[in-house]
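Each in structure tokens, the structures are laid out below.
Nothing in this text is a laboratory measurement; each read-out follows from the coordinates by a stated rule. As the structure is a prediction and not an experimental result, all values here were calculated from the model. Cβ atoms are built from the backbone, for glycine too; each structure is taken alone.
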Structure P
Amino acid sequence: MPGRFISLEGGEGAGKSTQLKRLAEALRARGLEVVETREPGGSRGAEAIRALLLQGEADRWTAEAEALLFAAARADHVARTIRPAVKRGAWVLCDRFVDSSIAYQGHAGGLGEEAVRALHQVGSHGLYPDRTLLLELSVEAAAERARSRDTGGADRIGGRDEAFHAGVAAAFRALAAVEPERFRIVDAGGSAEEVTARLLDALEDLQ
């Protein structure tokens, strides 16, 4: 079977990290090699950049500098982790990818979608996932999940105001509408088991 590259996207508290682990377990049970990874991060160089991006004050970086750092981390991640794994036939599950940069820095951050895509073309040769699973959750439910898991406060991006995160949510919706063949919008409400089953259903045509 060919390797596949799957990204999980969504706002804060949507359950991406939890569901990525559950989805990986379910796919391994079907006999697939699965690589779990994340952004920013996923390779030694990208993990070093992650600390720069997520620590410090909310305004530590300009939107331009932030986008450049994300693009640099992603370039290393793609070259050293994602492409080699897919080439050998593995399924790569990634917690966030370039659509997050488009939504967060491009739209909500005001940098513009074209600028983010241009950086992605240079750094990662325009690689996009085979399938992007967009987990959607109501604002109230997401806030409750964020409170229940809080172990010391949000990072510098997750801790931005409600208007910023509303812009992120709107951007994700717009991206999904433009690329329905790549995106699947998945209801992230209900039990963890129910959400995992929906994610598996959204991948059936790729297996």
Structure Q
Amino acid sequence: MSSHPKKERSFVIIKPDGIQRSLVGEIIKRFERTGLKLVALKLAVPQADKIWKHYNKDDEWFLKKGTNIAAERAAAGLPVDKEPIEYGKDIIRALEKYMTAGPVVMMVWEGNQAVGVVTKLTGTTEPCTSDVGTIRGDYTIDSYAITAVDDRAVRNLIHCSDTPENAETEIKLWLSEDEVLDYRLIGDQILYDVNLDGILE
């Protein structure tokens, strides 16, 4: 792949709640309006083993997160009935259950600063504290507090890559090479043509 900045790619998943709430078109429109180019689009039900590979956490991460959860449970007067590392693994178990509950839309968006642009439009991980104007902030109200009570993953509509390097890893995990297209978009001329050649007749 070219190293030109306009070729940066971001991987996006519209999660099962986004599908069920008929927000696919709205989410795609938000990304399209920036000038990013859609180079892959796939509807599928994720495989459980790929969820674990996708989140790619190690025992150190599980232990750290699980220790915090166990401490929070103890402080709230709730039973701590398993090892901290298992509470950490429960985070990915909940994500596995959530992400495999139904179809998702997997997409690759390409363009200058694609990862940063997609992240900005998506909003922070917790919907109820995401800024107004972001996809999560505008279209859902889920919170960590209610997911802790309900013992489930936060329903935040979208996954998006946090770095260009992670985007490339995620794209290779979820999509084959022939599912990601390289093509010319007329709008690229307005965004990237140095001299805006060909506007005047």
Structure R
Amino acid sequence: MVSAIQVYLASQSPRRRELLRQIGVKFRVLAPHVDEAALPREAPDSYVERIARSKAEVAWARIDARQRARHPVLAADTAVVLGRRILGKPADDAEARAMLKALSGRTHQVLTAVAIAHEDRLRLATSVTAVTFRRLAPSEIARYVASGEPRDKAGAYGIQGLAATFIARIEGSYSGVMGLPLFETATLLKTFGIQVL
């Protein structure tokens, strides 16, 4: 029921829904369509911040235009970054295999920007996590891709799934790698008067 919600979630991600439930935030999904293509020579942190901001602004404009209950909008964007290369969601299994091969035995960054918009306010925070993969055998990559898990995930893997066995170390936010850094999210929600837990 609308009166029970605290925020609109501008995302279709089941992982973000799960994480918001984990901290007791009531929400309704209101996923806007935003072009997520990177701009030429755009830095990865600028990219995730721009996309999160854009999702929040587009969703807020829909609320305003449709005269919905005026709860804050929470949006996020996650990028897996190897060097300066942004690894988005793989287009197909071949691209998923190529991404996983590139990540094998290396450390990469996962950047997740969170934006909250309400009325004329927009606040943003970004989580940066270093993730180190152990070396992966081609047969492991093939089995993982065949599982279907990489298809809708940035960098072609999900830390909360089968790929957890690939990860030797993380430095930063586990929930940020999942797609919604809970420390940053809770901090932003408090600035809009929403307490968690």
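For the reader, a short list of remarks on this structure follows.
- Label whose coordinates, when percent of Cα pairs over 27 Å apart is calculated, return 37 (choices P, Q, R): Q
- Structure (P, Q, R) behind the derived value 21.6 of mean count of other Cβ atoms within 10 Å over residues 46-53: R
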